Structure 1
């Protein structure tokens, strides 16, 4: 049970003290890659939110 917790803590749980990455990512030097992926996902989500909030365009009457 302890080994499962240590595995989870090192590979899944984000640690605020090391920049909200897992210790395994920090140790492997993937911190910048993780943050770049997060920024990309946030940008995509913002585009989707803006599109969902945009008023529907009405076709002109003929």
Structure 2
């Protein structure tokens, strides 16, 4: 399963964490990848999709 929303094409992004070295010095080197909140859902016409939570909330508002 790909980690991309099928409706809005949202995908993962890199996030940096500031690592504290001394009292007032920071080194922003700890990188990690943030993934979107993907959920599987069935549309009213019966097709199954993988969409992010924000798109699913928007779909339910349209009713």
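Using the calculated result -4000 for helix-only ellipticity at 222 nm (-39500 (n - 2.57) for each DSSP H run of 4 or more, over all residues; to 500), pick out the matching structure from 1, 2. This value belongs to structure 2. The value 31 for relative contact order in percent (Cα under 8 Å, 6 or more apart) was derived from one model only; which of 1, 2 is it? The read-out comes from structure 2. Of structures 1, 2, which gives 19, 29, 21, 15, 9, 6, 2, 0 when P(r) over Cα pairs in 10 Å bins from 0, in percent is computed from the coordinates? Among 1, 2, the structure yielding 19, 29, 21, 15, 9, 6, 2, 0 for P(r) over Cα pairs in 10 Å bins from 0, in percent is 1. For the structures shown (1, 2), distance in nm of label points 7 Å out along Cα→Cβ at positions 28 and 52 is largest in 1.
Only the coordinates and a few stated rules stand behind these numbers; no lab work does. Model, not experiment: these values are computed from the prediction. Cβ atoms are built from the backbone, for glycine too; each structure is taken alone.
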